[in-house]
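Read-outs: derived from the displayed coordinates by stated rules, not from any lab. Please read these numbers as outputs of a predicted model, since none were measured by experiment. Cβ atoms are built from the backbone, for glycine too; each structure is taken alone.
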Structure P
Amino acid sequence: MIFDGFELKEEIVNALNDLHFKSFSPIQKEILPLALKNKSLIGQSKTGSGKTHAFLIPIFNKLDLDNQDCQAIILSPTRELATQIYNVCLHLNKFFDDKIDIRLYTGGSDRLKEIKKLENSQPQIVIGTPGRISDLMIKANALKGFNANTLVVDEADMAFEIGFLDDIDLIAGRLTNPQIMVFSATIKEEIKPFIRKYINTNDHIKVDLELNKIKHVLIPIKSRDKFMLLSWLINNINPYLCLIFGNKKQDCEAIASFLLDNNIKVGILHGGLSARERKRVLNDINDLKYQYVVVSDIAARGIDILGVSHVINFSLPTDFEFYIHRSGRTARNNSDGICYSFTEFKNEEYLKSLEEKGIKFSYCDIRPNGFIEYNPNRRTDRVKPISEERKKAEKLVPKSKKVTPGYKKKRLKEVKKLEREMKYKRPRNK
């Protein structure tokens, strides 16, 4: 059956129609021609651009329904991300008369129960975290995934940051000539050795980050209290859903406490929360119980939080690549979004690196009653170089030995007068 120019199983087309798909996204249009031909590849695009369907459609399309062995392994760095992929699989599965055996394996589940079930039958599609899949497949030898013909590594940059490189390498090394698809928002140096080992780097699909749909606004701190600036900012925006990013768990907790003290109902999501707490917060977010959610980078990466209209960087992330991840939480599904960032002048090189990636910043200052235009080229607290005439004038005008009221102002006035005379070469009257 043809859908947007691609020959797909009727069940898949019915699932896409059920989601009101009109056409494939840019990353899907680039990935599908190679993936449907069983090619290994690298897919690079921002989170929320449609990567999940880009790899699931080819998996479901080539799945042998009569083969009860494990045919596809999908690795995701966190249980939340793995659960999201699992739910998309369940939606696709609804449209197949012969139900596909799809199983989710993540940390925190009953390992012995999983092993016992695997002794009786094997899943056709496996989704899970690298640590748990490696444990069941290699250590316990319960998951017979060695003949799987497809391996997907989703959010690869995050998986490698967390420390799943060895597990992913172990799993990939045990498969016999599989199709390997690596998906990531950014391709960092740490990922490249793995990619070179398993994938022809010519098949690197990179789709623009669509940063033009996001308005990037810088707000100068100017030695002011950031919590005060945050309260002014919140008083002047009315988001559908706003994510406020802190760099550390302690920052997130401090921001959330401040907002709660100011009678603002707020959710909090960081790596220090238990799996149960994170699941509860995500459910509350999707049920629109919060207008503001304070998040850390680890907690928010890749998680599909719908309806984010605003992003606030309470502090800029240490790695400027993370700025792209953060701002990419908004402006999804062809909508617009806005990203506010509190900045200091020491961030200039950092911001320049982002501008070189195509991000265009606008500048505003914030006051209790609204925004005012901010010109970064007219900074009042930029240190001006001391002229040679000023240095000479400072030496020629002696300091008073006797301290009298206003003597510093009088001396400064005399120094400036002498500086002007020397600058314009007018002799001083003796």
Structure Q
Amino acid sequence: MFNLKHFFGRPPETAPPGQLAASYLVSCDRRRFKADAFLDQLLADALHWNATDIHVIPESEHVSVRLRIDGALRNFLLLQPLQGRFLVGRLKVVGELDVLNTFSPQDGAGRLEIAGEVVAFRVSIMPVRAYSGSQERAILRLFRRRNFDLKGLGMDNATLQQWKSLLTEPQGMLVLTGPANSGKTTTIYSSLLEIQHRSRGERNIATIEDPVEFAVPGLSQSQVNPGDGFGFTEALRAMMRQDPQVIMIGEIRDGETAKIAVEAGLTGHLVLTTVHSKQVTGVFPRLLSLGVGAVRAASAILAVLNQRLLRLNCPFCAQPYLPAEEMLGSLPRKINENAQFMRGAGCDFCRGTGFYGRGIVNELLVVNAEMRSAVCTGALSQDLYARAIDSGMRTIWQSAMEAVLSGRAPLEQAIETIGPE
């Protein structure tokens, strides 16, 4: 049996905002459970809490439903194993997947209207072994309609102005890097709309994505389908015949795509793309490992933006505190002596977490002649990073420390997100 009290205390007599799914479970028994009605309530709850993901995870004697809110997973509900199977079955239906296939992974997508709002989603199903036997784990990622605006992303003004200036370049590559869930998609869409606005719609902007996460007015968006032989490479080759001036490539994953993207950046196109790398200068060895020549990579790339999303203190319950000694030891002495650190204590507004919302911390490497020369001579990523700092680049660590010292985020959260300096 699910333990509702463990998460919410006394079951509500009515359905308060954000607890519709809990109220539904209280009002029905095992035989009356309807997965379609429950999923509607669960999605309404997820939207209320601004969740980005819903996790349905089989455990020892129950199925846990968790929501990712502000980047952190939070326990939400417990279901009986049979209820969990029904819910996963419903997710397969809305994701247009094979309901009878319970032995292999499946990925799907779709759109649903919840409380008057159309929400796009991706669903991933994975078979797992649980205490109660074979079950399936499901992850639902939600994509809500939003306004893409560079000013609203939270970049510091100097970085914002530099990035805006780069978006006016007629050709070259602008690369975003960072781990999953670091806001790269939002930044890249906002950048494309900035280009569209500045050019008054006179530049042909096309995207190649897997999948198209948001339908953005004014952009020509194409979704790859590798299963039908239409991957990034094939899509990019076809796109080059469509007279594009600005091309967005969702992610560079293989050597052929990397080479075509670099070639496009060298031949009169502005290319915006993402490359997975740990730090801002790691993009160069990554492209080299994919078979792109050092000279071509250094010549094509105009700049690399590395970003993370940092959980911010709740504005209503943040209060001064003293971090642990091991945390303070990671700071320079002069900062440590004068800093007043803030951390959310937890309140009704932030649902007891002490956090509310996330903000961008980043570092922007603008590739100059010295950096190009170092890349061409085979300099290692760490050497390139040191050169970038010497040339005046503000590091992502410094960006995070500004958030900490201004009281917007606790020190522990910055170190957890960025790592030690």
Output 2, 8, 15, 17, 16, 12, 10, 8, 6, 4, 2, 0 (P(r) over Cα pairs in 5 Å bins from 0, in percent, for residues 43-194 alone, calculated) maps, among P, Q, to structure Q
Across P, Q, mean count of other Cβ atoms within 10 Å over residues 75-82 reaches its greatest value in structure P
Matching 23.7 (Kirkwood radius over Cα pairs in Å, computed) against labels P, Q points to structure Q
Working back from 3.3 (distance in nm of label points 7 Å out along Cα→Cβ at positions 203 and 315, computed), options P, Q, answer is structure Q
Comparing relative contact order in percent (Cα under 8 Å, 6 or more apart) across structures P, Q, the largest value goes to P
